[in-house]
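Alright, structures below, take your time with them.
Throughout, read-outs are computed from the coordinates displayed, never taken from laboratory work. Predicted model only: the values in this text are computed from it and were never measured. Cβ atoms are built from the backbone, for glycine too; each structure is taken alone.
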Structure 1
Amino acid sequence: MSESIYKVVELVGTSTESWEQAARNAVERAGKSLRDLRVAEITKMDMKVEDGKVTAFRARVNLSFKYEG
């Protein structure tokens, strides 16, 4: 069995719907340019507020993928 190395990047996804959708957007967008995605961990959630109303949800995500370097 060979050993593997994984790299972790931090992303911020946004959505007008929910934190779940914001996290999903970050992972799915990253999947267009990164291969072998492994684990996504939400590390922080916040909201954008304008005129006293929530206008966007943001999810900070640590995403790991297999490192081939």
Structure 2
Amino acid sequence: MLKYSLAMGIRLACIGACFLVSGWWLLLPALGAILLPYFAVVLANSVTPSRSRGPERPGAIVTTSVR
């Protein structure tokens, strides 16, 4: 969540920079504003595999007799 929020903050700065620059320099913040959402989502969805063995299976069902 933190990485995604940081990327969206940078994107917001890129959008603001689009209003402040002109000429060929406008291309840099415009590309940042367009491409950052894709990379932010990919980065937010990338998870490191856990080192656990996975879910444990329950043991066998033990039946008990009712007296």
Structure 3
Amino acid sequence: MTPEAALQKQIEKYRAMAGEQRLQIAPDLHELSCAIAREGIRDQNPTASVDEVERLLRGRRSLA
């Protein structure tokens, strides 16, 4: 399965969920996306402290 097909399948699953179900998984999805962003920041800034990584993450989120 291609990444595009997998994404489309996931979107279909989300659309089939009741609103309450989507609200229940939203915090987990948010934390997952933050964790992935933190790893990217660490890769780009290997000497950054935990506080610096969090500051950079907040900066990225403010751009969204």
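One of 1, 2, 3 was used to compute helix-only ellipticity at 222 nm (-39500 (n - 2.57) for each DSSP H run of 4 or more, over all residues; to 500), and the answer was -5500. Which one was it? Please list the in-between numbers first.
Values: 1: -5500; 2: -18000; 3: -28500.
Working through the options, I get structure 1.
When FRET efficiency 1/(1 + (r/R0)^6) of positions 15 and 47 (r between Cβ atoms, R0 = 25 Å, to 0.05) is compared over structures 1, 2, 3, which one is greatest?
Details: 1: 1.00; 2: 0.30; 3: 0.05.
For this comparison of FRET efficiency 1/(1 + (r/R0)^6) of positions 15 and 47 (r between Cβ atoms, R0 = 25 Å, to 0.05), the top structure is 1.
Thinking of 1, 2, 3, which structure, once percent of Cα pairs over 21 Å apart is computed, gives back 32? Display every interim value, and only then the final one.
Values: 1: 32; 2: 54; 3: 44.
Source structure for this number: 1.
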